[in-house]
Structure 1
Amino acid sequence: MDKDYNLNKDEKVNTKKGLSLIVRHFKPYLYTLILISFALLASNILGVVLIPKLVQRAIDIDIANKDIDGLLNTVTIALFVLIFTAIANYIRVRTTGILSQKVLFNIRAEIFKKIQELPTQFVSDNQTGDIIQRLTGNVDGLNKFFSEGLVRLMNITFMMITVLVTIFLLDWRIALISLLSTTTVFLFLLFQGKFLEKPIKQALDKEGMVSAKVQESLDGFLPIQSSNQQGNWSKQLETLTKSYYKTSKRVSAISASADTFITMMSILSVGTTLLYSLHLMSAGIVTLGMVVLFNAYSRQLFSGLNKISYIWQNIKTGLASASRLSEILELENNIFSPKKAYSPKEIKGEIEFRDVDFGYNSNDVVLKDINFVAYPGKTIAIVGPTGGGKTTFVNLIARLYDVKSGKILVDGTDVKDWDLDTLRKGIGYLIQDTFLFEDSILNNLRYDNPRVTEQEALDMFKFLGVSPFIKSLSKGLHTKIGSDGDGLSSGQRQIIALARILLRDPKILVLDEATARIDTKSEKLLQVAIEKAIEGKTTFVIAHRLSTIFNANHIILIKDNTILEQGNHKQLIEQKGFYYEMYSKFAGD
């Protein structure tokens, strides 16, 4: 069954999955959350409830009775309350900061680990920039959710509960005014939140598309510059950026509607509270201090609510970010080792394709009706028009993808029954765009084989006949190379990559256009190294240049997604088919 790894197929925010991700990562820190809740409750009781109450006492008792000593006592108590409030706030801010960073670290690590476990198709189905955006931008969205959304919402919630309870204890009629207005605001925000979900998700998706386009332009910087296509790429990025801007503007417009509504409700509620409390004072029911107290509480309520639209947007963005991250975590790898996996001590290198059909999705046909046997130690050249499926053919051997139908056997055992680690360690890939790390040459050689010694590395370069290359470097094996091998020629990079492969002694070797992008001098040097490298190994050579495959034991010509012709060079020339036409053009050139 085909597996879809496309992350951008759903435009809706899955709030349930986003919340599930957040809750799961906060669960281990339940006691820390309780501490934060106590700190929030303490700071609200002390700073929001007691301070206005002390002001009311100062007005109604100390000032009314002209009690200077009493007023000084009240002020002293207020100072201590403020100090304890500051301590509670410090505990809350510090603990929240540490907790949020722990949770973010765990989420980022889990996402990265998941990406490493997913099959090659995941990268094929998604843009690199969008994946990076999820690991960076969406994790940052979660950071805002924790620091500027969730905790502030908790703070406002604690504040509103303590204030409303206090007002109810003082006068239920004033409390009803505050309760009615705050309930109206919350209902509006819930209603508004529904309208925010889709544009926020679209904005995050489009931000990922912008990131992907920037990543693509940097990866192709040299060809873009050399072909003078900067203007074209700038227009493409401008189009994406404008689309992102329009969606973000819509999010801002919807969020701004809450500010207007809350301001209107604030004026209405505070004004009504003031007028009604003054009426109660004129009737002798409450004192002046109580009027000041009611209005202080009413302002406290709406000072929090005035910030809530910004907080609400951060919460919605955080949930959308969590939803986008959960989309990665819910993906399942459809390529894995069976429970009783076949794991021999050594691979012989016999490979057989039996009635193999393959496509990246159900409607796609890349290879069909492939039947072929490669015997151990033989060299097989794969030729054919561009896009015919040559690289896919060899990728199926290492089970980077699974076949739709048919079987691929290595040493007589279906690759689906092999232990993946054992199978892939027995196969070495040398591709045209080889990747080297920003490190020393020796550490690059140790990448997948950490036990390699300096002597073993030197012996390998000697075996390949390229020792002069290493000796020409100022620090030899300890020479640092730049990102992706910068500072070395393409031929030198390929030689290092080939040595890295051979040091783990794979029995199957795949050379995919290994000499396609190097100069003639480097090609000759690399060709000599390759000739030594393939001795005793089952080797697949993919090349456009026919000069590299004449001496192969067997040649497979893939055209129209199937094997059109196969045999050695002499046999294919005698057939006077498509291979003969290709060779005639090559010889004519």
Structure 2
Amino acid sequence: MSNKYADRSHVVKIIFIVVGALFVGRLAMLQLFNPEYKEKAELQSLRNVTQYPARGFIYDRHGELLVHNEAVYDLMVIPRMVKDLDTAYFCQSLDITLDDFNERIEKARKYSSYSASIFMKQISKEEYAKFENKMFRFKGFYISQRTLRIYDRPIAAQVLGYVGEVDQADLDRDHYYKRGDYIGKSGLEKSYEEVLRGTKGKKIMHVDAHNREIGPYRHGEFDTLPIEGCNLYTTLDADLQTYAEDLMANKRGCVVAIEPSTGEILAMVSAPTYDPNLLVGRIRGKNYLMLNSDIAKPMLNRALIGQYPPGSIFKVAQSMVALDLGVITPSSGFACEKSLVGCHNHPSARSVQEAIKMSCNPYFYQVYRRVIQQGKYKNLYKDAQYGLTIWHDYMMRFGFGQKLDIDLPKSGLSTGNIPDTAFYNKWYGKERWAFSTIYSNSIGQGEVTVVPIQMANLAAIVANRGYYITPHMVRFYGPDSVRNEKYLQRHETGIDPQFFDIAAAGMYDVVHVAGGTARRARVDGLDICGKTGTAENYGNDHSVFICFAPKDNPKIAMAVYVENAQGGGGTWAAPIAGLLVEKYLNGEVKRTDVEKMYREINPCQKLPLTRRVKKAKKR
């Protein structure tokens, strides 16, 4: 009996020995000979650190630095590793409240207890210097370096744009970005995001039990270096941009200046504007809400999104269309019949050149009538549809009624309105409208609206005698000076250049000859060619002016639009444009008295004080 159980005990012992040997052998295999598990063990003490690239710089056309970077630091947290934290001391070190701490740590836990996320972003160099020596006391926290945008001059805010933290739409659209990354939100920062952002790198670090980095994993074998973003070289002239913003500082409106031969935008101002440094750093969110709620809408780029009646500047395009169609000749004259449409006092125009100089409303009433009612059909309404279709096609060739393909975000562009037959058929009904219904279009009122950049482009078309190159903001980018080929292509109007010579002569007379409507734009020694406009409005009318200079081989074309400005185009927009042309072509403004007047006076007031006093006395 005893021998029987002794045999069984030997069997059990053998089984335990065999099983134990198998466990020992397997552990030896895992720990000594299989690198996979060794690597997994190592990973428990590793940290993946994103290496953010330096964002590309932005320069003006002369190489002046407009936007650069400054180092800042994000405080990262891995919630599961936060242990034995002296919360009071931690909050005191960062100058935050306990409620702030709880809110931030809870947000990090909701994102992930095991992955790092931002606890506090954009800590300055000075703040980091004070905090750095205390980091060893705060297990689960570490610092990640990145860069912040700095604007050397507080100009061109709506053009340059700003950078902000990615939202869910950004993450869904492009998987390059991770939570806490930054992306261009507007302006050039947005439209050239992929050029400016560079490529992120990665660093894998060993950390000790206190969450301190003690060296690179496997001597940096798996690390990748970040690739910095490309630099942008814009078309802007920083001095002209600064001067234009200075002149428009207490006004509402915009300025667009273009180099006609290239389509390069020299200045783009939307007033009121703001200092782009307001949307940098931890104060960005607060300042964004302030700017976005401002009734003056400083964040809107009026030069691209504003849709205004063009007023009399539209007469230049009207005359070119009529001449090319042959419904008038250069020497066509029409009486200034105010019974047709209101006009100011001047002699009747005996030619297109004189009509442009005097800006005669009845003249262009007759011009537009001949374009619309060409007598091709006996039916008046069909004839009007025929004429309007042709007119609409011409206006599209001028770049009106469409988004000009500028290299700024398309969401911030407007088309303006050049009405076609479908528009009026829907509005009035088919065959229920004719020239007599839509004649206000003849003088840039009615249903016609244009965008200020289209106005400046019109000036460039006349300067070029019939063609334009799409206005754009960037000359080239990167070390290889990459250029966008589409900004080298000419867009022809198809109108005979000799007719634009007539327009240029008329626009020269507007500024330089007695009876012209823009004598205040005149600058001694400069052949400025311009056209005024007064756009009707429910309040004070808007003041409009387009111009180019010199008359031959033009270097600058411009549109100035001042909202609610008493006195019309010749009173406000024209003299401001004259100062800007003087500044750009001469390098300085000698008419300091004129400069002082238009820098300081605010045209948006209902009436100057002196006029209010005189009116009160008359009563």
Structure 3
Amino acid sequence: MKPLIGITGNFGDKGCELAKGYYQSILEAGGSPVVIPPYIDEQALEALLSQLDGILLSGGGDMNPLLVGEEPIPQLRGINPERDMPELMLIRRAYQLQIPMLGICRGVQMLASALGGSVYQDLGVQYTDSPLIKHSQDLAREYASHTAFISKNSMLGHIFDDAGLNENRKGEWLLPVNSFHHQAVRECGSRFRVSAHSSDGVIEAIESTEYKSIIGVQWHPECFIMAGDKSHMPIFRWLVDESQNFAQAKRIHSRILTLDSHCDTPMKFATGEERLVTLPRMHDGHLDATIMVAYLPQGERTDEAHKMATDTAENILSQIEDMVSVHHSEVEIAANVDQLYNLKREGKKAIILGVENGYAIGHDISLIQKLRERGVVYMTLCHNGDNDICDSARKSNEEHGGVSKFGAEVIGEMNRVGMMVDLSHASEKSFFDAIVMSKVPIVCSHSSCKTLCNHPRNLSDEQMRRLAKSGGVMQVTFYEGFLSEDADASIVHAVRHINHAVRVMGIEHVGIGTDFDGDGGVPGLAHAGELINLTRALLREGYSENDLRMLWGENFLRVMRQAQEYATNDQSGRLTQYKPL
């Protein structure tokens, strides 16, 4: 299927209009172009964007600087008020939805203006860094007027890598371009980096710093193409390819159930901080379900402290339930696999309950059944610090030498009631003890690979192989410190950890547990609204739809179903094979 590319229409004497070069270039690159007329109607815009796979922001007149808090200077030329606000709205919402975008001339200026940058209203007056070349040309648009110097290490540089361009001494590609503007991007803002410039230093191209498919160029590549010069086709092929990838990811998400096995969003209920997991962001990222945990930091282990921990856990679970009840038309709590799939069919999101840190039960093992009856599907045996159940991977005195005698009883009770045993945060000895003690497979709801990042919270290859052999699952997490030792983690590192886990364990034993709102989140996967990016990246790695089905939830749900069926089968140990509905 050809991806659907929306092209912003210009506005002239006869209303909405579009130069042929834009849609012809999209057609030649393999896309299906449609015109986006300028309008301000949020519901109509939302409906349109839900259908688009990519956007081309076309050229045109100046933007009204008042819309970005600037007063106009005398050299400002004809503005296009019919386009300005609709395009600012379009860009900002498309950015949230991760839709690939290419901005051309005015389009690159609109990208910068909409997303934190700024634009020179007139280069001749406001640009003082160096003497200017002539940017506003009179020659026909199919002729080059100057050169764009493209960084080879940029997205744009990779796009033109096989185009046979000359290279200068600085290692930049030299691309002849045309120029018909008196404005340019002044500051690209933190969401973009400069990827090309002209000889006078004026910005000629910008691109996303956040692993989004967004590029803006100052010149008009479509004019060369219409004149028969195909040297600029790579940028249109890039837009179509990115849009095709985005369209495929959306189709896959519509057919599979996507589950994030760990988020700490309830910690932010009372603080007023921005939440990385919200209903709008779940919709934007095409995420169906998330496990929200009642998190408890490890505290004192007195009877009084344990009672306070239990009360805190119950209060957090109540807050989650109250939040869901307020939005019951869009989201419900699910406690088993069938409920999850039913909610997916109904078009609703699902919240699943978990408890992070067995400290919540103190010494009262009867609380495990009460938590399960409330809908809790897993309990993380410990957090950072030993408790009465087991030794932790961090802040541990190794007092039990693994799982304690009481911890063994806890695991047995969790098996009995159908609650999954979660070994994220546990020490290696606790991990291996629990695998032997549990009658059903265990999970690590948010852990990554120690081979790639030597953090005590991560799993060694030996642990991962043992987990896979026992039928369990490891949910790769996006906490920066668990992905890279160099504090530069991004979606690239998350994909590396998934790839490594799959190589070591097999695709059937790996999943995704973001740890959003618990310090999880990296560029490219900064919040729930960006999770479609992971699917896009994994598609580029060669993962199939069936692979993605398993990674995005089926593997975890297999263990969830096995744990719950074990509880209903009189602990016979007969574990049925999980089959998606």
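Which one of 1, 2, 3 has P(r) over Cα pairs in 10 Å bins from 0, in percent, for residues 207-262 alone, as calculated from the coordinates, equal to 19, 34, 28, 13, 6, 1? Derived from the structure labelled 3. Once mean projected area of the Cα convex hull in nm² is calculated for every structure in 1, 2, 3, which label goes with the largest value? Once mean projected area of the Cα convex hull in nm² is tallied for 1, 2, 3, the winner is 2. Quick check: 95 is what I get for volume of the Cα convex hull per residue in Å³, for residues 383-446 alone, calculated from one of 1, 2, 3. Which structure matches? Matching structure: 2.
Structures 1, 2, 3 were compared on mean count of other Cβ atoms within 10 Å over residues 439-446, and the highest value belongs to 3.
Read-outs: derived from the displayed coordinates by stated rules, not from any lab. The structure displayed is predicted, hence computed values, not measured ones. Cβ atoms are built from the backbone, for glycine too; each structure is taken alone.
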